[in-house]
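Each structure below appears as structure tokens.
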Structure 1
Amino acid sequence: MTRFLCICLALCSLFSQSVIAGRLPDSLKFDQVADGVYVYTGKIEDVFSSPYGLVANSTFIVGDKSVAVIDTGTSLRQGRLIRKAIRDVTSLPVSHVINSHVHLDHIFGNRAFLDDHPEFVAHKKILSDLQSKAPYYQDRLADQPNSLWYKGTGPVKPTLLIEKVTEIDLGGRLLMLEPHGRAHTLHDLSVYDQKTRTLITGDLVFEQHCPSIDGSITGWITVLEGLRTLPYDRLVPGHGRVLSGTEEIDKQIAYLSALTDAVREAVANQVDIYTASTTLLQDHRDNWKLFDAFHARNVIQAYKELEWE
């Protein structure tokens, strides 16, 4: 009976996987937001509860000689779909795969580009975080109901580490890569396309999606205040729609600043960290999607930082 049950469970698992496989995404819709700049807008969903993890924005930029990709998504398969979208536009080689930061929904599609032999570009400080987080990410993906979608997915070690503002030439097109101090993570990297005045921020900027702190709340506010002064015509956030102006940056600064003040007051009044995580800034819930998924951990992260000021 036990053996029969095991066989039945295995067959059910294979059947469910095949049903999922029958409706796998076979393309990603990239919009041309400026001359030679193409953006895929991810879904506003949590990566581990989204069916295929297609949650983060991806961008590719076409120069006269080559292409740069900024963020390749959550899986090898998503990376392949991004590569397919590039090939629908141009046959030019992919010379650079740029990682905005370590989170899996932004960089776990990198393996799809190994045969292109590009530079895999990242902030100089990403390596220790990549080493510590990657096994956890892979374990989580292996436990997903549609784990077959993530088969072959894993990290790629960067080949070019950025420690200062660095210029990349795609042929008649200069990209300025800027490594930032502790903000959303410990190693955020933004990209500025001079030709079209397009700023790609990764998760330094969120639109609709509740921001998520994995670095420093005070450092993030400082970086955002710097970003809002840059001469961009459009901004591609890590999650959400392509932006113009500074309204969404200002909204994010307001949330992080209010959270900073609230946590400092909680610390001063000896409110414990759990109580703070379930009570602070609840009136901000309607301002963000996924608030319940990310806000409490933001409070905890901020509390751990600010209680030692």
Structure 2
Amino acid sequence: MPTAAPSHAATRPAVRRFAWGVLGYFIATILWGTVVRATGSGAGCGDHWPLCNGTVMQQSPSLQTMIEFTHRITAGLDVMLVLALLVFTWRGTVRRHLARWAASAAVFFTFTEALLGALLVKLGLTAASQSPLRPPFLALHLSNTLLLVAALAMTAHFLGRSEGTRWRDLRITHPVGTTIGMIAVMVVGVTGSLAALGDTLFPATSLRSSLAEDFSARSTWLLRWRWTHPTFAILASIFLIWVLIRANRRGGPWDNRRLSALVVGLLALQYLLGALDVWLLAPVWMQVIHLLGADVLWSALVVLTARLTMVPRAHRG
């Protein structure tokens, strides 16, 4: 006799675990991309894309080539994983499930991520390039990355819901404030990426000289604008405090105390890592750790915000 198809209830936990795994892999790929930028390896494959130096097999590759080529391989696996997630999500959920929307968004942002990466290579906006096009392209690339991570986190979150899984089953609370707040957090990430680019292109020899460059009229605007990153981080904290206060009230069928504690811990860690990043003059390993904390904080904040603002309509608490 043919085996009966598994029910949605039986397949969803496995798909949810797979979704979290895909998110973790994507974050690892993002971190390796930071290594590519910080080590000046973006031109390790020349101006060829998706091939590396016009071929697949590399003969006596340089260290920069190996770093960049490894990043392209891991990014290629991203595409396969997110397409698999889309298929599994559609097969494991009911019609109009919000996880389907989120997984579809993740696929879209994965392909736009690849397109932006290709443009950076083809336009020569890598390695030591100081083209005026590089900062806006980098900001656009980072914004897309944050939206991609958010879509993957939302996919995993919605797969774990037992109610409020379709638009008609939700009531949306505080949409304007939430939208402004999340945009502010994204701006923190973008300004951080521009500050990191400045550190890569114009490395300082000491903390004193680094601070002096921030206020020198002779410095490039990338250095003179580094103050925007901590400034927006402080402003975004206002939104985070508002979210955490609301999380102490039961905004849905979830106990948000553990997730709120995680967000608080990650936020404190980010301030500490940011200070160390400045003090140590932004070494590669510190940039990677700082970005890891930022990606985990962003993912946790996306889920916490979804819990508080996309509340099941049937819940009256």
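Where a number appears in this text, it was derived from the coordinates with a stated rule and is not lab data. Since the structure is predicted, the reported quantities are computational estimates derived from the model, not experimental observations. Cβ atoms are built from the backbone, for glycine too; each structure is taken alone.
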Note: relative contact order in percent (Cα under 8 Å, 6 or more apart) at 22, derived from one of structures 1, 2, originates from structure 2
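Taking 2.1 as the value of distance in nm of label points 7 Å out along Cα→Cβ at positions 143 and 175 derived from one of the structures shown (1, 2), identify that structure.
Details: 1: 3.4; 2: 2.1.
Structure 2 accounts for this read-out.
Supply the structure label, taken from 1, 2, corresponding to distance in nm of label points 7 Å out along Cα→Cβ at positions 151 and 295 with the calculated value 4.1. Display every interim value, and only then the final one.
Values: 1: 4.1; 2: 1.7.
Considering all the candidates, the number was obtained from 1.
Comparing structures 1, 2 by percent of Cα pairs over 28 Å apart, for residues 39-206 alone, which one has the largest value? Working shown, then result.
Working: 1: 15; 2: 37.
Between 1, 2, the highest calculated value is found for 2.
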helix-only ellipticity at 222 nm (-39500 (n - 2.57) for each DSSP H run of 4 or more, over all residues; to 500), calculated, reads -24000; among 1, 2 the input was structure 2
